[in-house]
Structures are given as structure tokens and as C-alpha cells.
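Next up: the structures, one after another.
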Structure I
Amino acid sequence: MRFRVLKQTAKGNLVLEADGKEPVERRTKLYSGGKEAAVIFDTIASVDKPLYLAQKKSEGDLIGKTLSTREAR
């Protein structure tokens, strides 16, 4: 599953939009470029598509980037 980073909160957490409607478990690790980039810790909305909060685990700007639940091989 893929997630698009919509914004970063004042506390440094990421607001993510999923590419599908199926629910995602808390503590799901997300990767960017083969490295762990974030960990989902909460669902904050679920109208058309769920929005998730994730704790950022990597340096650099992730806004607008796509993160994946699968580690690059």
C-alpha cells in the first residue's frame, strides 16, 4: 500500500493519505528509497479515504512524497 504525505504538523508528525480504502494497523512501518521513513500511529479521518498520522523516522522533507509499506529490495 502507498501513502502520499500531505503535510507535516507543528510537532513534526506527518499527515498521510492512503491510495486505498482498506484500514491500516497502527505501528505499520513506511519506507522511502529503501529506508524506514515513518511509522503510522493513528487514523484521524475516514470520509472518502482514511487519513493517517505517522511519526517521522528520517531526515529531510517528505511533503508530497509517496511512502510505501514495502521495503525496497
Structure II
Amino acid sequence: MIKALEYAISALEQLPAADQEQISRELIAHVQKLQSLRNMLDQGVESLDAGKGQTLDIEELIKRKNAGHVRG
């Protein structure tokens, strides 16, 4: 375990149980989100490596995404 994490856990242990529980839940959710993002990145890289990528027209993508956000 890295020193920063050891310090954070030590500091966390000084807090009331309810705060420890809340911070722990938030940390777990953050770690799970990072794991999910890394898995999606791995899948994307595998897809590109398998030749499944497509050319992207960034201007067209921006137009499509902005079409639903027209200011009036």
C-alpha cells in the first residue's frame, strides 16, 4: 500500500464511525467507476486491434450532439 493511502486510512480511523462508513462507500464507488472505465477502454483497444474501428468525422459528431441543444 502506498504511503498516501496508509495516511488516509490512518486519518479516516480518527473520524466517527458514520463518517468512516460514508467515506468508505464513496471511495468504493469511485474505485468501481475507475475499474469500469478501464474495462471499457480495454474493450475499445481490443476492438481497434481487431480492425473494427471506423473513421470518425468529428465535425459531424459535434453537429449531431449539439442538434438537441439548440438555443432559442
Structure III
Amino acid sequence: MQAPWPVTIFPNPCTGEIPWLALACEPGEVPPEVTSSCLVLNYWRRQRSCPPIGEGETPNAALADLMAALSRRAAS
């Protein structure tokens, strides 16, 4: 099943948290600092422009969580 939107999956830079994150955006739209700094990621998550984020123990789980979040958003 192909997602109808762009997706970026990367390792969570915040140690001790869920290891994988998935964002509903193109990789080029994610500032490199977001994927490498926990502090920047947490700041970026609070911005209105931040796309929906999925979390998971594996890349596939993060993608599934993101797709569920996008489906809930579309249904409301």
C-alpha cells in the first residue's frame, strides 16, 4: 500500500524514547537539525508548521502510527 503523501522516516535523536519517527513530509522539508538534535526536534514539534509525527519501535511501526494519525485527522 502506497501512502498518498510524502513520508520521511528517521531514527529518533532523543535517547530513551521510541526509536523511530515518521513525518508526513518530503525529506528535504525536514531541517537536518531536527533529525540530529533532541532539543531542536522537541522545539520543532511544538510549531504549527510541524507535520504529523508517527512513532514506533521499528520504521514500519512508525509509518503505521503516522498513517493512523493522518487517517484520524482526515476523518475529523
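All of the numbers you see were taken from the coordinates with simple rules; none came from a lab. This is a predicted model, so every value here is computed, not measured.
Odds and ends about this structure:
- Source structure of the calculated read-out (helix-only ellipticity at 222 nm (-39500 (n - 2.57) for each DSSP H run of 4 or more, over all residues; to 500), 0) within I, II, III: I.
- Which of I, II, III yields 3, 17, 28, 28, 16, 6, 1 [P(r) over Cα pairs in 5 Å bins from 0, in percent, calculated]: III
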